[in-house]
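J.: Structures given as structure tokens follow.
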Structure I
Amino acid sequence: MISSPNNGAVIDVSEPQVGARDLLIQVLRAGICGTDVEFFTGHMAYLESGDAAFPLRIGHEWCGTVIGVGENVDKKWIGKLVTSDTMLGCQNCDRCKTGYQYLCADRDEVGVRRGFPGALAERLVVPEFAVYELPSDMDPAIGAMAEPTGNALRTVDAAHIKAGERLLIFGPGTIGLLCGLIAQSRGIEVHIVGIEEKSLTFAAQFGFAGVHTTANIPALTYHAVIDATYSSDIPTLALDYVEPGRHVVLIGISGTPSTIDSRTLILKDIKLTGILSASPGLKGAIELLGKGAIDPRPLIAHVVPLEKVSDMLSGNRTGISGDGPKIHIAP
């Protein structure tokens, strides 16, 4: 539980209450992402807007086993390996009824918005409508990567790029690397751009066509560009590098406003797309992971217990064996 900026602890809480249409999950594995770190440091935008407040329990990348169901839920769910959508729309508004429930103005978000408890706990309650069944033999490490993979899948799809073409990805973090792996599996030439030598060295192991710093991006034709960073400067660079008439996709959210020149956007006839949430991509991500089209496990640097979460969120990676960008929790 995060009680205030830079203060988190493992505490005992009451058993979660299972509603009539809910599932009770035994959490097997959960991941930490950039949003969780922003909450820990107190810089997450929802804290300023009032959509979230301390104390809060984070964790929206997870998988687990169903150990109980509400009175209006089929008992066939018990024993299933599952994950869920993070975005929990009201299910009654026009957005929810037309496929945009992840943008519902009245939505909860697991471990993120309006106090909905997250998966950094032994047990978690989620509504049935948000739950996705995973293959029974899937490694929980892979299952907990379904949510970030859903984001990456939506991002690559939005780039509208095909085999034999060239993709430039800014950001060698979890989402950027997952985008690269998905694109590479489709026969796309992938170039990754980053800042830190350690993260670029890690990215190089995946056999991408190129791994570059921002100061040394090759002068090539890039048929799509993805921004998976937290930098306010990258969207402008993305517009500069993308081939006219093609797509730029923004999945990273900067801490300060980005400024782009709309004249560049128009005169190059660029299609600019923003991606929020894995929701429409979860089903496809689970299928992708289930058939082994990509393996996200090399991105997981280490698995730690709940007691080590605060250290991980504060950036203390003492004892971490791997160089990957993702830390997993085994509650």
Structure II
Amino acid sequence: MIARSPQPVGTPDWQAALRAAYRDPRALLAYLGLAPADLDLDLESPFPFRVTREFAARMRPGDPTDPLLRQVLPLAAERAMVAGFVADPLAEQAEFADGALLRKYAGRALLVTTGACAIHCRYCFRREFPYAEAAGSARLAAALASLAADASVSEVLLSGGDPLSLDDAALAALLARLHDIPHLRRLRIHTRLPVVLPARVTPQLCHLLATSRFAIALVLHVNHAHEVDDGVRDACRALRDAGATLLNQSVLLRGVNDDVDSLATLSETLFAAGVLPYYVHALDAVRGAAHFDAGDARGRVLEDALRARLPGYLVPRFVREMPGAEAKLPLNMLALAPRDH
């Protein structure tokens, strides 16, 4: 029987737990009782492997098709060169202005805060993003100056990487600088940390959110109901008590959540944890992730099936993000694309 401890003994703080994350897929597979030789791994992938022990504790031992394991395991399929799958699928790198700032949609701006994440999802659309060029202190200063000069921006999105990879002191310093920009009214934080490392939701973080002048939306990233355990539910409760509105966005992933039962259970599980289903994103065509592609046609079928099964407030919007578009585009409004299958 495999011992299943969600947090390493003697490491009660979140940063110690983060340092204890698995960095070698073979160690994770040994923990799960799986033989690396039975899986078509890519042990030389340029996209590094990282999985928190808390997330691994929710995986099913002995199951190579576990939906959580599938999200993080580097497979040889990532090496396949597939037409249309590129390094920068949303053409972001050409759009960044003023250092770490990305302006895509009216009234909002995205700030790249860090390249660090607690878990490396193999389908990440920024897996080849040049964080060293976009997340430095000089770039941040230029981005903040640009925000201060543009009164049309009322909402700032903290992204990365994962902004909650910053410690509480660094996050407090950043929010203090944003607070000094009078026309900013809303703060949105896109994060996976409360899910993959619930201990990150510290009393200090909750105090920081509760005392902010901003209306705060915290957008989690959960793809499967098995990702939500008691620790995640406790973290969500603390964040709600701090005044944050909790939303979730998922990515439609083949072999993970591309069936109506998985998505319906996910919506029910999220709502029970105080999180509103928000988006299901069609997979961004990033190089190395083609084996996750379920196709837009499948997404439309699943959205219709969810609408028939669930109340409207539990049906997330199925969308695709397109370079140059003024908003995310609903899948049911898009014509069938060549990548549909």
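Read-outs throughout are calculated quantities, based only on the coordinates presented, and are distinct from any laboratory measurement. Treat the numbers as computed from the prediction; the structure is a model and nothing was measured. Cβ atoms are built from the backbone, for glycine too; each structure is taken alone.
J.: Upon calculation of mean count of other Cβ atoms within 10 Å over residues 226-233 from the atomic coordinates, which of the structures I, II produces 22.5?
T.: I
J.: Here's a follow-up. Assuming 0.40 is FRET efficiency 1/(1 + (r/R0)^6) of positions 266 and 322 (r between Cβ atoms, R0 = 41 Å, to 0.05) as calculated from a single structure, say which of I, II it is.
T.: I
J.: OK, next. Tell me which structure, out of I, II, gives 4.2 once distance in nm of label points 7 Å out along Cα→Cβ at positions 130 and 274 is calculated.
T.: II
J.: Thinking of I, II, which structure, once helix-only ellipticity at 222 nm (-39500 (n - 2.57) for each DSSP H run of 4 or more, over all residues; to 500) is computed, gives back -6500?
T.: So the calculation was done on I.
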